[in-house]
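Colleague: Before anything else, here is the set of structures, which you'll find just below.
FYI, it's all coordinate maths here, none of it is from the lab. Computed from a predicted model, the values in this text were never measured in an experiment. Cβ atoms are built from the backbone, for glycine too; each structure is taken alone.
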Structure 1
Amino acid sequence: MVMKPVITLLTDFGTRDPFVAEMKAVVLSICPEATIVDISHDIEKFNVRQGAFVLACAYRYFPKGTIHVVVVDPGVGTERRPIVIKTRNYYFIGPDNGVLLLAADEDGIEEIREIKNPKYMLPQISTTFHGRDIFAPAAAYIARGVPLRDFGPELRPSQLTRPRFSTVEVRGNVIEGEVLHIDSFGNVITNIKAHHLDEIGIRYGMRLLVKLPDLGIELEVPFVKSYGYVDVGKELSLIDSHDFLELAINQGSFCSRYGVRVGMRVIITKCD
């Protein structure tokens with residue numbers, strides 16, 4: 001049985017305007033057999049970090065070969081490049097502003113192309129709607145089997161735009177990352193992953209020294225498997241369901257207690 005190609009859409013467009021429908025119309029006009037899945041269209045306007053986070057959470061649960069299209073693009077119409085990234089299992093299409101990188105880096109980048117060939121775009125290119133005119137057609141043509149080399153010149157990973165949120169530094173026994181997201185419970189989700197903790201020998205049951213230098217705060221917190229391993233109202237750290245290091249309070253809000261905001265630096269070391 002041949003599976004139909006799957007194309008996902010993730011944008012900050014909302015659903016009251018015609019933008020999402022236009023992208024779907026373009027995809028289906030080129031590749032009628034495609035299955036289109038909406039990841040979300042409620043990303044905060046222009047919030048590249050949030051778009052990257054949601055993509056990184058969701059992408060891996062789709063079938064291999066899925067084409068993920070992401071349009072959170074405050075630089076649309078400028079010199080920023082439209083790109084397609086092929087990883088071990090997926091394709092990622094969107095602007096070169098970092099929104100694709102948390103997911104693409106994790107899955108393992110194999111090839112990157114700048115989308116430049118007008119043959120695989122709409123005939124009229126708007127300076128304000130590349131989601132419809134460039135990204136949606138590219139996804140549909142990839143779904144039809146067009147090879148990546150036909151879309152444009154190859155790029156190296158080092159040529160891509162890398163926001164700070166896409167990079168975690170490990171130096172000796174110190175990990176430095178940042179706050180990537182704060183969920184509705186007030187849990188603080190960092191861009192630090194489980195493998196970063198492994199690199200410096202952190203295991204469940206240990207205590208972490210958590211520094212929030214923007215707030216002048218240092219805390220010792222236990223590193224546990226779930227919230228219930230500490231008393232109600234106590235701080236903890238854990239690896240969440242998407243493999244990110246999370247700072248939390250059992251049945252409380254870490255964000256509210258300490259005034260943490262997205263984008264703040266987080267420094268992790270083992271307690272002596």
Structure 2
Amino acid sequence: MHPLVEAARPKTLSAGVAPVLVGTAAADRFVAWRFAAALVVGVAVQVGVNYANDYFDFVRGVDTPARVGPRRAVAAGLVAPARMRLAMLTAFGVAAVAGLALAAAAGWELLLVGALCFAAAVGYSGGPRPYASAGLGELFVFTFFGLVATVGSAYVQEGRIVAAAVAAAVPVGLLAVAILVVNNLRDIETDAAAGKQTLAARIGDAQTRTLYVLLLAVAFASVAAVASAVRSPLPVLAALAAPLAAGPLRVVRDRAHGRGLIPALAGTARLQLVFGVLLALGLALA
């Protein structure tokens with residue numbers, strides 16, 4: 001696998017895909033090119049964030065030989081720092097072009113939203129005070145890969161905020177946060193040693209595992225609110241994804257550590273994608 005493809009973390013890109021599927025399905029109209037452009041924005045921003053993490057964590061000395069997660073391209077010497085920085089800017093540039101087209105069609109106010117997304121994406125692990133190191137990464141993910149991405153995907157279709165998309169953004173965002181939580185659970189020791197005080201490093205191993213379980217439970221429970229918002233039971237189709245939660249939950253609850261948590265990371269991303277597809281199907285049928 002090419003190092004830049006590996007650094008994009010393909011297995012976790014569901015965080016950029018699921019909210020676009022769900023938000024588009026929550027809208028009452030469908031414009032194919034706007035959906036495609038929103039999908040480009042979602043995936044490109046996610047790739048850009050992953051590249052930014054790879055680059056800035058190397059620069060800050062967070063990625064060390066003791067790291068137990070998937071290898072980082074820059075730290076492993078597979079990609080030069082300057083090349084990774086260029087790849088990050090390219091990913092954000094692709095998102096910006098697609099976003100500009102959507103703004104021209106749906107409303108120029110989207111430019112402000114886009115600017116906030118890019119600032120937040122870089123500020124996650126870059127800048128003078130990265131907020132991932134302040135334990136705020138989960139808030140970023142829920143806000144931008146939950147609320148903003150889902151509601152925004154409906155907005156570009158209809159030009160207004162859709163109530164169903166707001167309700168649906170909650171479970172989508174919670175599952176995106178769960179991906180980050182299990183990732184940070186795996187890296188608690190190495191992050192803490194490098195001074196990266198993620199939420200997991202702050203609250204500890206046991207409470208992070210409890211948080212993960214709660215995120216999945218609340219995500220599935222909140223589907224009822226989505227069904228209420230559209231006055232149809234069909235969004236409950238998302239509950240059919242529940243069996244996919246069993247594997248990641250077992251890994252986390254069995255107190256796996258280090259590399260043993262990698263299957264839970266991939267499994268959570270798979271769960272979010274299937275959940276999102278089923279929720280989108282339910283919304284579209286409703």
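Colleague: Upon calculation of Cα extents along the principal axes in Å from the atomic coordinates, which of the structures 1, 2 produces 51, 42, 33?
Modeller: Details: 1: 61, 43, 39; 2: 51, 42, 33.
Working through the options, I get structure 2.
Colleague: Of the structures labelled 1, 2, one was used to calculate helix-only ellipticity at 222 nm (-39500 (n - 2.57) for each DSSP H run of 4 or more, over all residues; to 500), giving -22500. Name it.
Modeller: Among 1, 2, the structure yielding -22500 for helix-only ellipticity at 222 nm (-39500 (n - 2.57) for each DSSP H run of 4 or more, over all residues; to 500) is 2.
Colleague: Taking mean count of other Cβ atoms within 10 Å over residues 87-94 as the criterion, which structure among 1, 2 has the greatest value?
Modeller: Numbers: 1: 21.8; 2: 19.0.
Max of mean count of other Cβ atoms within 10 Å over residues 87-94: 1.
Colleague: In terms of relative contact order in percent (Cα under 8 Å, 6 or more apart), which of structures 1, 2 is highest?
Modeller: Details: 1: 15; 2: 25.
Going through 1, 2 one by one, relative contact order in percent (Cα under 8 Å, 6 or more apart) is largest in 2.
Colleague: Looking just at Rg/Rh (Cα atoms, Kirkwood Rh), for residues 7-110 alone, which of the labels 1, 2 belongs to the structure with the highest value?
Modeller: On the way: 1: 0.94; 2: 1.08.
Largest value of Rg/Rh (Cα atoms, Kirkwood Rh), for residues 7-110 alone: 2.
Colleague: Something else about it: Work out mean count of other Cβ atoms within 10 Å over residues 199-206 for each of structures 1, 2, then name the structure with the largest result. Intermediate results must be reported in sequence, preceding the final value.
Modeller: On the way: 1: 12.9; 2: 16.9.
If we compare mean count of other Cβ atoms within 10 Å over residues 199-206 over 1, 2, the biggest value is for 2.
Colleague: Tell me which structure, out of 1, 2, gives 2.6 once distance in nm of label points 7 Å out along Cα→Cβ at positions 79 and 143 is calculated. Can you show the working numbers first?
Modeller: On the way: 1: 3.4; 2: 2.6.
Answer by label: 2.
Colleague: May I pose another question? A value of 1.5 was derived for distance in nm of label points 7 Å out along Cα→Cβ at positions 23 and 39; which structure in 1, 2 was it taken from?
Modeller: Working: 1: 1.0; 2: 1.5.
Of the structures listed, the value fits 2.
Colleague: When mean count of other Cβ atoms within 10 Å over residues 119-126 is computed for each of 1, 2, which one produces 18.9?
Modeller: Attributed to the structure labelled 2.
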